[in-house]
1. Taking distance in nm of label points 7 Å out along Cα→Cβ at positions 23 and 95 from the coordinates of each of P, Q, which one would give 2.7?
2. Can you spot which of P, Q the value 26 was calculated from, given it is relative contact order in percent (Cα under 8 Å, 6 or more apart)?
3. Just checking, which of P, Q has the largest value of distance in nm of label points 7 Å out along Cα→Cβ at positions 103 and 151?
4. Matching task: 22.9 is the computed value of mean count of other Cβ atoms within 10 Å over residues 47-54. Pick the structure from P, Q.
5. With helix-only ellipticity at 222 nm (-39500 (n - 2.57) for each DSSP H run of 4 or more, over all residues; to 500) derived from the coordinates and found to be -8000, which of P, Q does the value describe?
6. Supply the structure label, taken from P, Q, corresponding to semi-axes √(5λ) of the Cα gyration tensor in Å, for residues 71-110 alone with the calculated value 29, 9, 7.
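Bear in mind these aren't lab numbers, they're just calculated from the coordinates by the rules spelled out. None of the values given here were measured: they were computed from a predicted structure. Cβ atoms are built from the backbone, for glycine too; each structure is taken alone.
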Structure P
Amino acid sequence: MFFKTEKHRDLFTERLRLRAPSFLDVNDVFDFCSDPASCKYADWYPHKNKSETREYIAWLKRKAGDKSYTWVIEHREDERVIGTISIVDTDYSGKIFTVGYTLSRFYQHKGYATEALKALIDYLFKELFAERIQAKVIPENEPSCKLLERVGFKKEGTLKKGAFCRTECVDVFIYALVK
């Protein structure tokens with residue numbers, strides 16, 4: 001059984017709030033989505049203008065549903081959106097989740113991604129009863145590999161041409177965390 005969008009709720013950590021994206025977030029989301037350094041390993045190109053960012057937010061809202069959902073990562077102190085974290089896909093059983101994330105380069109290496117990912121893991125295991133959480137990572141993205149390992153994911157191998165990134169199929173590492 002797939003989960004339903006109404007099950008998604010805000011998630012809180014000491015410094016962060018994970019919440020649904022809003023069109024009011026356009027300026028903050030544009031800041032990191034237009035920065036080539038922040039989205040170096042994303043599967044989309046840096047945004048050229050805020051119109052592209054509005055389209056991106058609309059797409060996130062449209063795709064929220066049975067198999068995927070995206071939260072914006074809001075810094076609680078200043079209410080600034082500093083990234084996104086997503087359930088990218090869910091298998092047919094509703095027990096295996098693929099996750100992904102993007103964080104503004106100005107907030108990287110400060111524990112925010114770790115904090116957000118731990119909150120999502122807790123939510124998936126405790127509230128959506130996940131059996132497995134997995135992530136695909138481009139091998140060159142060493143910080144993401146280290147992040148996943150830091151929160152308990154294990155590298156299971158390499159998927160040859162395992163993801164489509166921008167204009168081509170690329171090899172990816174598959175990481176997993178099981179119940």
Structure Q
Amino acid sequence: MSELFKISGFNIYLQIIVTIISLTIHLYATRNKNRKETTLELSLIYTIGLAGWFSIVSGLMGHIIYADQVAESIGWPVNSGFQMELAFAAIGIGLIGFIGFWNKSFWLPFIIVKTIFMWGAGFTHIIHMIELNNYSPSNSGLVLYWDFILPIILIVLYVAYQKEKKKQSTT
């Protein structure tokens with residue numbers, strides 16, 4: 001299992017695959033039924049809920065259990081207390097998203113904190129690339145891109161959902 005955490009972006013690949021498969025199965029299973037949720041709404045439910053779940057798991061697994069492997073892949077020092085702090089932040093943020101599976105009022109708070117957290121991490125990675133010449137696999141590449149892409153996806157889906165909801169309430 002620890003070898004998986006040496007693969008830069010493994011949790012990102014897994015999150016994308018699980019989200020697409022879960023949403024596809026749900027849409028396929030309910031294709032001939034009258035769903036109360038739109039496809040856009042279901043996309044948000046799965047994207048937010050699973051982003052939350054993967055934040056919890058990566059916080060626990062990646063920053064507590066396999067903290068040294070993850071730190072090395074980022075180019076950070078091992079045996080540092082920052083990993084535990086980062087883990088609890090990720091778990092807390094993730095819990096807000098995971099609850100979004102059942103409660104839509106958690107969506108916007110999750111999007112806000114996840115965006116601040118990920119964009120902050122992304123800018124930190126860029127600073128480390130520029131100032132410290134840190135091009136470690138998990139400080140650059142997919143991990144860096146995902147720090148900016150996931151929040152954009154969440155924001156775009158949420159804004160589109162709000163517009164769809166407003167349009168439905170006026171018709």
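1. Comparing all candidates, it corresponds to Q.
2. Details: P: 20; Q: 26.
Structure Q accounts for this read-out.
3. The maximum falls on structure Q.
4. That value comes from structure Q.
5. Label of the source structure: P.
6. Details: P: 26, 11, 7; Q: 29, 9, 7.
Checking each candidate, the match is Q.
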